[in-house]
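These are the structures, in structure tokens.
Bear in mind these aren't lab numbers, they're just calculated from the coordinates by the rules spelled out. Being a predicted model, the structure only gives us computed values, none of them experimental. Cβ atoms are built from the backbone, for glycine too; each structure is taken alone.
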Structure P
């Protein structure tokens, strides 16, 4: 029996997010997207405060099931309507790539590429094991896997777009300075102010470390363009668009730590993330 990965694929990378979408619609990354229908759509909501940490956060993620694959896009809690979820069920990928809601478009693209280009050594991924443990232990393990992808000497400054305290902790352990940035603002676990305008901080930083959530809020492309124009590293840690971002390595994206659904915070058992691109 043939599978979706047996279908000839013309391209493995794209020059931009829009080029990737256009290529998928033309069938250049796998089978005709109009023949690929979403069977299940669901949201995952989470609130967390790790033991020993002073603050907490909430997550909400839209996920679409396409055959054996699940594609995801994080959204602001409460922003996604129940109607949007229902509209995805039974719709084909080509339709969903034209949906009015950006999060739906990203989740649909992720689901398609997760099925056509599943994470694995054959598609360029290097597995990185996460041990079983508490939510904080797994968060710290993932952070080490992400930060190892940064090729920089102690003293370099990293712009962190999408603040995760475990990542900041791992950067500190490497002797790397950082500028924390997140649309929500606030402060880090260590009382440092979180900036809200990532683009305004780019010039003062040597490396950009960004969340896949930038795909869902529309801020990814300016970061990619800056990295490509100035030859800067752009390292992505991705629950949102984990199968999307590896297709952009070499076009501004330097490396990706891809974490498909189910995410580390959903299960205390061992897990795996998938790393692409160069690291230390």
Structure Q
């Protein structure tokens, strides 16, 4: 088990991605140029991290939207919480989107895209990661290589944003330590490490949000990286991290839960007035 982790973003210009571009080929070209410049090419056991923004652009998920709010509504399958904001800003909406992800604004992005358009998340980020992985294996002759597709998200109880994995292939999504023991011999009963989320967050530190570096490489996690090709080698993907609704203790916002409880109470009392 390696105790050293190396993370870098190739310092090579990446072209503006447009719908229909062969993104996998562009990523391979980037990594080849970086390897030639540094003498350190992508290697067995590496994890290549790609922002969802360039995946969405290549897959044509750029849509005309005079009203971003309508695009958010269209991508929403369940509203978790809505809060008004001062200064005439649109309300903040935390929702579940089509991928099962609970995010602000359903993951709809209006940055780094032409005026009058918005970016939707990829339709199947795990499949997108699988396609990039297949291209990397073929281009560089690698057997064990992982790919993670990331997006930025907020977190309950914590200020600030971080990148999370919304797609993954060839790398374990989690490390389930349940059934083992800690350093003092105590049994571990709940510890399941979100490996691909931690990879995503580490990569953002070297990519940045506005530096034009949409790809990063993480080295030192070979123990989590799978060999071979096909669905079994791709693994369960990042979709496996979506918490089932039965286990979701925060399925709606506090104000929404209060309003629902009040409405339910009124419905149960004759005359419609809760006691």
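The table for this structure:
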| quantity | calculated |
| --- | --- |
| semi-axes √(5λ) of the Cα gyration tensor in Å derived as 29, 21, 18 - corresponding label from P, Q | P |
| Given 16.5, 52 for Rg and Dmax of the Cα atoms in Å, for residues 42-97 alone, calculated: source structure among P, Q | Q |
| Which of P, Q yields 0.70 [FRET efficiency 1/(1 + (r/R0)^6) of positions 58 and 130 (r between Cβ atoms, R0 = 25 Å, to 0.05), calculated] | P |
| Relative contact order in percent (Cα under 8 Å, 6 or more apart) - structure with the largest value, from P, Q | Q |
